[in-house]
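Student: The data blocks that follow each hold one structure.
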Structure P
Amino acid sequence: MKMKKNIFAIVILFAAKLSFAQTGSYTLASVPEALKAKAAIVVHLEDYLYEMEAVDKAKLSVHKIFTIINKEGEDALTFIQPQNKNMQLDDAEIKVYDANGKRIARYTKKDMSSQATGEGLIEDGFLTGYRVSTLSYPVTIELDYKLKYKGTLSLPSYRIAGPKQSKVSSSFTARVPNDIKIRFKAMNTDLKPEITDNPKYREYKWSVKDLAPVEYEEGAVSASSLYPGIRLVAEQFSHYGYKGEFSSWKTYGDWLNSLNKGLDELPADRQLFYQNLVKDIPAERDKIKKLYQYMQQNFRYVSIQLGIGGVRPFPASFTDAKKYGDCKGLSTFMQAALKSVGIKSYMAFINSQYNEEPVDPEFPIDIFDHAILCVPVQNDSIWLECTSNTASFGVLGSSTENRNALLITENGGVLVPTPKSRSNANQFNSRTLVSIQSDFSASAETALRTTGGFREPVLYFTKEKRDRQKQALVYYWGFKQPDDFIWSNDDETAHLKLTYTKVHEFNSGDKYFLSPRLNKLWNERLPKAENRKHDYYFEEPFEKRDTTIYKLPEGTKPEALPKDKELKCDYGNFSSKCSYNESENAIYVISMLVLTQYKIPASGYAAVKKFFDDVTADDAQKFVVKKEETAKKGF
């Protein structure tokens, strides 16, 4: 018996030494140059094993060895893992090796720290993690961790590639009981799994080798859709003890509907309150608007996941009493308020962000991260963003337009498109009168009228401190930096009073050179166009119009004005006209910039970039004003 124990100890010791020797061999010297070029991280070995034991029990084991080549890959020094009642970090170990493969540090789960998530209003899980410190690169990390799941609504995805990351060897294995069916979808790859059957489970295994970095293009679709990967869904699942079926959008909606049943009810006295709020309003649309504006003025959004695993909202009565909620809670409250006055509405789940692609109608999966409300009305629907205190009634922003939203109806889930973005819904209209003094100091008054995507920033910065307002003026809207300013707002218009000790850009003797506009219509630089592979996403299409009037001081006349300019491309147009009104001794510059489409195909991006570069060049033009005693007669 004693000899057996000794033999066992020798075997363990040998295995430990072998593991170290193998890990120590993972240095950059063994990696092909093609994999190191343009990479900040080289993954030598990566193995994921997901094992589903039942609809309410699963585990994930991860083993990774990777080298961080330089500071660009420093984010990989941080291991961080969310935890909640449904998912727990069972074990974790981090080993650190220097450039020669020598182990220099080791950390386990007990060395890691945890921090609660959410805003402290309601418990919402926590994050556990550790950040490795290093004084030099390259540094190699061996990471092992295990997760335990009590549900199977969201299966882990296989992320085949990441930014500035190459992979020597990587695999993802999913073992699923034979009585549970899974579906999978390959994203930006034609990789297929090896499928193996045995009496108890079916195994799916995806593997890649020698994968060079996939180059990220600025302004492309979101990372979750850009990089190659495999998404998985279990058709039978459990989430926080609630079992459901995910064979279609309808069945998933049926499950969500069962979770939400009865939550859109308010106490009788609160129903009466909302009925009285709209009792003198005859039109249904106006009633909806009144209730929506009441919510905007009296409720606040909190960025936490309320309810069962971020899926089931708290009751409308809770949100009504507390006057706060997350996107689901506020949408459920609004649904209940409308219900109390006899108006039906539906919760709508959506994947947000301006550069997200709509969910695939043919591949039902829970990749939603936001909830809004849909109110069917005759011949149309009204969409309500319930988390914003400044959004216009019935207007969705860039993060929720152009999507497929899952309506939770009494007949299950129904996938419907949200409104398409329109340029005339996002308007920035400015009119500026610049009164120039004889020393070319100036005072200016600007009126800004904005809608859609431009309206919320204006309202936001109206409430900010002066230094933040000044940053917005100069860097966000491209105004010439003022020496002083006053910012005020009414219901429809922002009013700016700006003062300049020197309104001109420069002067040469008695010639003064001024920009055609006090604010730029376009002050961004688009990324390079050469060899563009992915579509480019603007936040939204838009229309910008500006009228700038320069009231010249007595004794000055314009000497040279910029020529009228017209620019066009397939997705936009620009015009600028400059004229002199002699009776007013004033220069008028009237400009317009329109972008008709937010998503630009890769094939058309080069022309769009040139178009905006030309707009920027027009902004750089100057006109010349000269003292009258030397100005040309009869201009």
Structure Q
Amino acid sequence: MPTPNNLNSIEIEFSAGYFSSTPALAAEALQRSIRRGSNVWLRPLGGIVVADGPLQISTQNVGTRIFASDIQRASIAGGLISNRLPYAGFLRYANAALLFLSENTNAQVFLNEVAISGLTTSTTAGRLRVAIDNGVGGYNVFDAGFDKPQLFPGDISLVASAGVKGMSGFIGVAIVPWRSKTNAWGPPSDTQYNNIQPGTNTVIQLNTPGAVTGQDGWIIAGTRWGDQSGELQVIRYAYLTPRGTFTATNGSVNLSLGINTKFTVDLARGDFVAIDGGSYQIATINSDTLATLTTNFTGATGAGKTMFIDNFAVEYYDAELGMSITRDVFRPPRAAGVLQYAGRVFLWGIPDTAGIPTSLPTGNTIMPMLDSNPEHVGLLFIVTASGSDLVNVLAGDSPMYLMTTTDLEVVANTGNPEIPFIVRTIAEPGFKSSTNGAMYRDFFYGFNNRPLRTRADANIDVEFAQPVWSDMEFWDATRVVVAVDPENEAVLFCYDNGTSTVIIPFMPQLGVWGPPHNLPARLFDAQIVNGTLYVTLSNGANVRVNQWEGGTGTPGSEMYVASQYYDASLLNRNRLKNLKASGKINTISVFAALPGAAVPDVRNLGQAAAIFPFSNFDSLEPELFTNIHGNAFAFRVDFSDNSGRFEKMIARGTPIAERK
């Protein structure tokens, strides 16, 4: 019997990654790749560790859609629509307000799997909603933006001899709806002009219409004296309910002892206000905490009072006018999604500026929301180069990627204010689901009937998918989710077959594929929240949020890795004599290919020539002696739990010179 030092050796390692598309007997250059495997991760230098399973973190059903809301998980209720996810979008704006929309109407929104009372999608499909923290654990929720208000000549009255600023000439005023918490303001009303005669010292009184839901103030706008060009500038930002509380005393004109009041900003001399049901007019504003009425307060004396302005007084010098008010402000149209890119909010999937017909869940237009005026859009819009409808829009560090039904396009910023964006096609064909693409380290990874990756200024790379093409060849793209696993530095290509999900990871840092992960559940959507990947999984009718790799194993799934077939021609009589391995291994199976017989399938342990039990301890295993004949050998390593690990293995056989 030869000693180990006299044996030829084959080192078994997996540095070439998962290559399931190789022939049954792989070329020598591919013999160090993985032929088959399940629920294990490939590590640098060919090491293998068992993957952790998902961890269910929701105790109730949530929607199929999941989004990142800063460090919170946001889910929007609603199931699949014809095997695709409903179009939806969600983001936290300026670390305060929530902006969201969904194809599903009146759908509950969950934050960290908790249903928030009143936090629901609009009654209109695709209508953008705004939610503002109410300070007591909930949100005030309303449809985004404002429509143009109406201000009629009869809403304006002139009070002669009441002013002190001597306004003169044709002077126009308009009102603009305002939401202070997002600083959103809508389109101005038509401008109403009055010809104010010199020396009358007239004050203009405005009787404004009722506020709409979510509106807490008006911007009062005016023209320069004698200017009929239509240009409007801000006169004042007027809260409907001025800030803070104060003390009013029966029989006194004084409003005093203000707490958090800003009377010098929030009030104007001549405003009509309601206090405790009574109507009064402001006479003077002495400071932020002290003002007077023209008549005595008739209500009960007390502190903590508030007021409501129901008639605004307008009087100003030209030099007091503020920023210009544009009329090119519009309530956002219905859309398929919302995202933030380069600090700006974009709506995408708008078929036309009139809104989405109910028969079309998406369209071919993108509109940036106004940078200085949240919740509204202007005249700028972007249309896909192909004219095809959008499926999703992904924002990278530099370009914006447009996934359409016929192609992949990129949007680049030109720096030219007249033509700020240019759109061009970089790949065909198109995509079938909003989940068919993901961004990772400036690369776009997608699935348009086959895997692809690209950078905006680079050629499309489809060759990187050659190793796994046989696994993905018959995947239905409507059921494919492309996701990023930041902790394992992997891009996951996930396929829901209707009952379970197979996930094949690409490892960008290693430049190779890893073997599949198999989940006994359907995977619908994925999102990175605070650096961790979360997925929505379904076992039957239940849809729950799961933390990817947050559990301790994948129930009912095999955990193994198998090599390609190694050429045994260097071994005399093609005989395997012993094995030596290290790691935490349950069993090692040897598969032998023989002339004239079908090559054994390493997925089937019943076709193994021999199965050797190991200690299942994290250790250097004792050397195993055997005598297996074969023209080629493959080796399968199985693990018993998620602590399994493989480092290396040496297979030895009788050298050609040995005749014993």
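Student: When you work out FRET efficiency 1/(1 + (r/R0)^6) of positions 494 and 590 (r between Cβ atoms, R0 = 25 Å, to 0.05) for each of the structures P, Q, which one comes out largest?
Tutor: The maximum falls on structure P.
Student: I would also like to ask the following. Thinking of P, Q, which structure, once FRET efficiency 1/(1 + (r/R0)^6) of positions 110 and 502 (r between Cβ atoms, R0 = 30 Å, to 0.05) is computed, gives back 0.60? Don't jump to the answer; show the numbers that get you there.
Tutor: Numbers: P: 0.00; Q: 0.60.
Only one of P, Q returns 0.60 for FRET efficiency 1/(1 + (r/R0)^6) of positions 110 and 502 (r between Cβ atoms, R0 = 30 Å, to 0.05), namely Q.
Student: Given that mean count of other Cβ atoms within 10 Å over residues 46-53, derived from a single structure, equals 18.6, which label among P, Q identifies that structure?
Tutor: Of the options listed, only P reproduces it.
Student: Taking 125, 52, 39 as the value of Cα extents along the principal axes in Å derived from one of the structures shown (P, Q), identify that structure.
Tutor: So the calculation was done on Q.
Student: Let me ask you something else. One of P, Q was used to compute relative contact order in percent (Cα under 8 Å, 6 or more apart), and the answer was 10. Which one was it?
Tutor: P
Student: Out of P, Q, which one gives 0 for helix-only ellipticity at 222 nm (-39500 (n - 2.57) for each DSSP H run of 4 or more, over all residues; to 500) as computed from the coordinates?
Tutor: Clearly, the read-out refers to Q.
Since every read-out is calculated from the coordinates, none of them should be taken as a lab result. Note that the structure is predicted; figures quoted are calculated from it, not measured. Cβ atoms are built from the backbone, for glycine too; each structure is taken alone.
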